[in-house]
Structure 1
Amino acid sequence: MRRCARLIGTAALLVALLQAGAARGGLSHLPVLRDAAAGRASSSDRKGGNADAWAFNPGQTRELANIEGPGAITHLWFTIAARDPGYYRKIVLRIYWDGERSPSVECPIGDFFGLGHGQYYRYSCAPIQIGDRGGLNCYWRMPFERSARIMVTNESSLPMGMYFYVDYERYPAGKQDMRGVGYFHAQYRQGRPPQKGADYTILDARGKGVYVGCNFTIQLGSPGWWGEGDDKIYVDGAKEPAIWGTGSEDYFGGAWGFPNTAYANLYTGVPLNGFYETGAITNCYRYHIEDPIPFQKAIRVDIEHRAGDYISTVAYWYQTEPHAPFPPLPPVLDRLIEEQRNAYVEFAAAEIEDYAGVFRVENAPADALQIEKMSKYVGKWSFNAQVVFKAFVPGARLILPTGGIPGLKSLTLWFTRGPQYGTFRILQGEKVVLESFDGYAPQVTRAEPVALTFPRPTGTDDIIFEIVGRNEASKGYWLGIDCARTGG
């Protein structure tokens, strides 16, 4: 009997350890067999067609999912078809648990997925993964007892389409006891700029819970290093921080001012590194997944800052309900950076920067292909951005596969000229489509549109932009593309 009891105790311990692994997520929970049924709410066309996006008119709110509990959301995926500049800031995500009236998640959708100031950049970390061409993935686990309701509002001035998955598990009645389990929360804040002489507050929450991190985006109001600010975390109403850091780059897992490049690790990263010029935008994240910070009554997460910069953040945490009221979400115009408020958009054109991940590079480093913000130059570029291929030598190639865009007979492209730009030709497979384009100009400017007629419809042959030389006055071999429109 005692041996049997020991075996039962050992088995119970094993189950407890496996369940702990399941709560954490990752590979350790996969062998755990549990009473659960998988489900998905999505934008799928259930009639068998391919109209798999939901349309949103300007100002429209739609309910994406209303799931009966007990259960847990396990994965969110979105991609958005929109043309309004800054649309990642103009579309708002709200999530409600167990019939609450005040949302536990309220964020511009881009910021929720770590895309600060309405920018787009690809990166991957433990809870959030940004796929190619705007695939937004979230793996924060979100348990609930009675219901989960997900709402999206289009606050832009143009219609937009949204494709989405809400993946979840449902449990038999009584199998999800929320005692000792926190509800997921995410809250957007901004300082435009933050109050001078006071620390910027990332999170101010009341209740019992655990802080699991934030993403932090800054646009510089003046040149120079911005990150000397210490993080300060006050727990349960204490007047002194329980945790006091040594500098912003230290909190976000880097060092010495992020001097070299962008990077993305599991729990810390700088996926967008604008460095130190006025107007530059940098995004950082710090997720306390291995080192969560518990609180019994309250928590406040602050960070020091210098005056004059535009900071925005999203804090992520779990806590018991009810939660304290969120600060009002700033009006949509107040959430935008200047280039989004007054952006030029080329009519009916595709933004090449949205397709940067589709291109291949030959005879040049992979990081020679970059997305560049163009607001620092005189003139206009559609959506204030271009793709720039910073080639070093003749023979470098930028290749656009056309297997996914069959049937095009012609294309109009807008290129950039400047003092570091080279001369290139365009081919369809082995056929020359444009013999030569000289990208040199004394100042950076957008060139006149160039119309291409293909010798055969696209779909099998790649479109190749090949550097062939440079103007004798040019200092480099760069190639810049702003946007493209089908047809001549």
Structure 2
Amino acid sequence: MLARLVILALLCSTTPVALAAVPTPTVEGPVTGGHGTPFVAATTFDLGAVGYMQEEFFISGTATAYTSATPLTSDGHWTVTPGDTAPYKTRILVYRPIRPGDFNGTVVVEWLNVSGGLDAAADWIGMHTELIREGCAWVGVSAQFVGVEPGESLLGIVPFPLKVVDPVRYGSLSHPGDSFSYDIFSQAGEAVRQALNTRILGAVRVRHVIAVGESQSAFRFVTYINGVHPLAHVYDGYLVHSRGGNGAPLAEAPQTAISVPTPAFTRDDLDVPVLTFETETDLTFLGYRAVQQPDGPRFRLWEVAGTAHADTYTVVVGMTDLGKSPDAAKLVVTSTPLPGVIECPLPINSGPQHFVLDAAVAALNRWVAGGASPAVAPRLQLNGATLARDAHGNVLGGIRTPEVDVPLARLTGQLQPGSILCALFGITSPFDAATLSALYPTPRSYVSAFNQATRRAVRAGFILDHDARLMKAAARSVF
């Protein structure tokens, strides 16, 4: 392991760094007991229906926090060093093909999102249909304190940490705090890399390990990529989904707190591919526009028109989507996606984010494997601090999809009144009958225009063929 790290550093790094081998954690499981099933906010369909299985494991060991002798700079060229250590025990959740021969060799490791006070598999929900089609394995990591231990949620929702939800199953877990989350995530990735020894994936050989994370998890990836990756070298690539203008603290109390600068760019001397995926909300409300940076040999930025930080696919459609129904491509108009939890004044965004996310993870997987790099995407058009929009209120520029080029509604990531949750879910404003009639005099005219826009998106590399077929089928049923 150490030899591999040294070789990687010599070949790929332009800045001398002190390497620290990542230990393989102790693995326990598959875990049973308690309520009888793992607790996570994820898809709800039977994985067996798509040829997959679910297992849960505990990982434990000694985690390291990080420190820095010099201030962290906006360019992302950070030098961090190991600091305090602490014992930990957390869980990982594994979804993999039942038949070993269906596994394609890629494992997608998700930093589970804890903004709602519980472990949520936001990116599994968003991209699972593509991962299943390709035969990827997925591993969700309880990397942060709030997902495991009693605490407070970032969004003010009543938290549901593992040890409270199922104390019998999870009572032995112990998280020392988020200063140690980065190394915990590294060790989870190392357990995946050593899958033939840890047996968390059965008897299969892993070729590539890709890290993904959305929202708060993406903020933590900014810090991980800039500071920790040059030491750890565990992951072969990163999909940073919906970050803002800065990162997460490198260290937090009771360790000496080390914040990160605003803005915080992704370092430009990357030795592995990074694809950053941004919605309208991320660019404006979360401040990503301050750190827009040009594409590079190992960096791609995709900004997607008509999208919000979260949407109807996240909380209405995606959890039951098997990847075979055109319903996943239909406009969903609801202001109450989760009654009692998310009830908004206006209908939330029903944009095309999940289909572009499928294309993103497929492109990153190809890139990591040594294939062609992802398409270079146009940026969303800005008018000062706001986004430039067309006559119908849809944004100009960015990655184009038929939902915004042949629209049935105004789809935006703009904030709506109400709670922070409602703000993050954007807005859908369906066109009235007169507008639709003026735009599309006949059903055939709509379908023809939609199909042309879909073909453009496929040729550009931002929609996959399988998803395009579903989108076209959905378009045929609109009028």
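General remarks:
- Given 1.0 for distance in nm of label points 7 Å out along Cα→Cβ at positions 218 and 266, calculated: source structure among 1, 2: 2
- Parent structure of the calculated result 133, given that volume of the Cα convex hull per residue in Å³ is the read-out and 1, 2 the choices: 2
- Origin of the value -2000, where helix-only ellipticity at 222 nm (-39500 (n - 2.57) for each DSSP H run of 4 or more, over all residues; to 500) was derived from one of 1, 2: 1
Readers should treat all values here as calculations from the given coordinates under stated rules, not as data from a laboratory. Because the structure is predicted, anything quoted here is derived from the model rather than measured. Cβ atoms are built from the backbone, for glycine too; each structure is taken alone.
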